[in-house]
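Bear in mind that the values in this text are calculations on the coordinates, not laboratory data. Given the structure is predicted, the values throughout are model-derived calculations rather than measurements. Cβ atoms are built from the backbone, for glycine too; each structure is taken alone.
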Structure I
Amino acid sequence: MATSQLNPNAISHLLVPLQLSGNTTEQQNKMLQEFLGEAVQDAYKTAIEQLDRHSAQAVLDMDKKLKREVAGAVVEIIHRHTVSDKYKDEEVGSNRVYPPTYRVRPVEAQVTELKKNFPSLGSCHEKLGRRPLPEGAEAWFAIPRWQALAPTYSAAVEMVLGVLATKRKFQNRIIGRLGPTYLRQSERSQLAEKILGEQQEGNDILVVGAQAGMLHRGSSARRTRVAMAGNEFGLGVFAFVSMLLTHPERLSTGDTLMIDCSGDEYSVRGDYTFDRVPLFDYDMAGIEFSIFYEDRARNLWGTPTGFLYKLV
C-alpha cells in the first residue's frame, strides 16, 4: 500500500545522536568547565602580550563575531579529541571500495526479500527508512532481530549462514565452532540492539541507519571499536549476513572492500579468550567466512557499523 513521503524538514530534529554511554556526569561537566576555563585564561594572557592599544581595540570592535569564532573553535577542538588515540598505530591506508553494481535497495524491498528467506518474520516499521540519515550512515538497512528467528545468537548466526550457503558459493572455515564459547556479541552491540528493539517495539525487522565498511577501512577491529562515534556500534555476523542476503552485490568482486564484523568477538580455542574477529572474504571460489586477529590492520577490510538516534 502506498504511503506519503515524510517531510525531512519536519523530522530532522529527531535525528539527534543517541549516545550509547549516556549523558555526561555532573562531575565530568565540572571538570571540563574548569580545565577549559584555564585554557581560555592561558590563551588570553598569551594574546594580551602580543597586542598594543590599536590591535586590542580592533579585537574589541569584533565583539560578537569574535565570541562566535572562539566558541566555534573550542567546540571543534573538543570534538576532535573525543576520538581515542588508543591503537592509533593499527591503521593503514586503503583504496578499496564497494563493487560498482552495489546499490542499497529501498527498505520495503529489503523486507520483502528477508520474508522470502524467513517466512516467520513479522512486521517492520518501514517508514523509518524515509527519514534523513544519521551522520555517518550511508543508507537505511532492514535487519531482523535475531531473537525473532532463533533462541540463541549462535543459532541465529548458523541459520542465516545456512541460507546464504543456499544462494552463493560459500565456504565456512569455522564450521562447528560458532557456539557461545567461540562467538559472542560485543557489549556495545548488545546494548545498541536492545535500544533499537525498544525504539521499534513489536517489530521483528529493525530499520537501522548503517554503513557497509567504508568508514573504517584499513583499521584493525579493536581500533575501530575505540574510534567509533558515541552513537555508533559494530555490526556482527548476523546483521551483516542479513544485509548480504538483501544486497548480494556487496561481496561480488575480488577487489572489493572485504568485511570484518567487529560487532562480534571470537575465541579461537573456545576458552572465552575473545581476541579474534569474524571475517568475510570474496574470491573466485565465492564467499569465505573465517576469523582474524582483532589487533591486525589490513587495507583489504572494513567494519560495517550502525548508528543510533533519538526517536521521539
Structure II
Amino acid sequence: MRILITGATGFIGTVLTDRLLQQGHAVTVLSRDPERAAAHFGHRLIAIRDVFTLQASQAPEAIINLAGEPLASGRWSARRKQQIYNSRIDLTRTIARYISLRHTRPRVLINGSAIGYYGLHEDGQLTENDKSGDDFAARLCRDWEREARKAEPFGVRVCLLRTGLVLGRRNRGGSGMLGRLLPVFRMGLGSALGNGRQWMSWVHVNDLIRLIEHCLVNTDLQGPVNATAPTPVRNNEFTRTLGKVLHRWTPFRIPAVALRLLLGDMSQLLVEGQRVIPQRALNSGFIFKFPSLDNALQEILHAQPNHSLETQVDRHPTKARQNSV
C-alpha cells in the first residue's frame, strides 16, 4: 500500500513508520527536512518537502497526518499558542487541498487530533458522541478536525484520531510523556499533580499503532475515534502505579497553583483532565493488548530489549483483518 505520513520522525511517527516499512508498505514522508527524514529511516523510504511534487505513480492510497508542534514544549504564551495552532491547521489544509486537486485520491485520511477536543471535565465518561469544549485545546482540535473533513466530499474516508497520553519507551524520535517523568520518579521525587483526582486517559504506543492500522483497513470506521485505553485512571493512581513499577516511593504533591505559575495555561494539561472511553474502537472489534496501566508500564519498563516497540509491534488480530487493504 502507498502511504504518505506527516510527523514521521516524532515519537509516535517513528514507531508507526518503522512498522509500516517492516510490513512492506511503500512509505513517503512529508517533512520540512527531507534529507534528515530519509536518513532517520535508513533511506528506506521517499522523503519530500512539498506534497504537490508527488508523481501520479506515487499518489498515496492512504494519508496519515500526525504533524504538529508539540503541546508540552514550554509555557503557552500567545505566540506559542499561535505556533501550535498554525502548525496543525496549515498543514492539514494543504493536505485537503492536495486531495481536492488529485484525479486519483487516497481511500482514507487518518488525521491526528486529541482528547483535548472535549474540553476539561471532572468525572463524566466521554465518548465520541460528546461535544467539544471551548478552551484553547478544544478549539484547536475542533478546527483541526474541520480542516481534515474537507477531504470527505471527495470520497475520502476520514478518521479523526483523538489521542490521549501516549506511553512508550524512548526511541530515536523522542521519549514522550513517560520519558520526562522517569528521571524524576527514579530519584524518588515522583509527585501527584494538583489534587490528584484529575483523570488521565492514556494509551500504550503499541496499541496506538495497532489502532492506526485498524483504521487503515476497517472501512466501517470514520469520523472521530478515541485513541485511549478503555481504563483511564486518576492522577493519584497513575503516580502510585508508576512508583510501584519502579519500586519508588511517591510521597509528594505539587500544588496546582505552583504549576499554573510555572506553566500558565499549559498547566491545564496536567491538573485537569478527561475520562475518555474508546467506544468506537471497541464497537469495531478492536482489542487492546494493554488495557490496564500496570500491565502497560510493566511492559514498557521491564520488557527485554528485543521486544522494543520501535521494531516490534504486536500482530494481535482484529476483525478488521478480514478487510482487504
Of the structures I, II, the one that 1.00 was derived from, the read-out being FRET efficiency 1/(1 + (r/R0)^6) of positions 132 and 276 (r between Cβ atoms, R0 = 30 Å, to 0.05): II
Looking at relative contact order in percent (Cα under 8 Å, 6 or more apart), point out which structure of I, II has the largest value. I
Looking just at mean count of other Cβ atoms within 10 Å over residues 180-187, which of the labels I, II belongs to the structure with the highest value? I
For the read-out FRET efficiency 1/(1 + (r/R0)^6) of positions 44 and 300 (r between Cβ atoms, R0 = 30 Å, to 0.05), a value of 0.70 was computed from one structure; give its label from I, II. II
Looking at FRET efficiency 1/(1 + (r/R0)^6) of positions 76 and 204 (r between Cβ atoms, R0 = 35 Å, to 0.05), point out which structure of I, II has the largest value. II
Among I, II, considering only mean count of other Cβ atoms within 10 Å over residues 116-123, which has the greatest calculated value? II
Among I, II, considering only mean projected area of the Cα convex hull in nm², which has the greatest calculated value? I
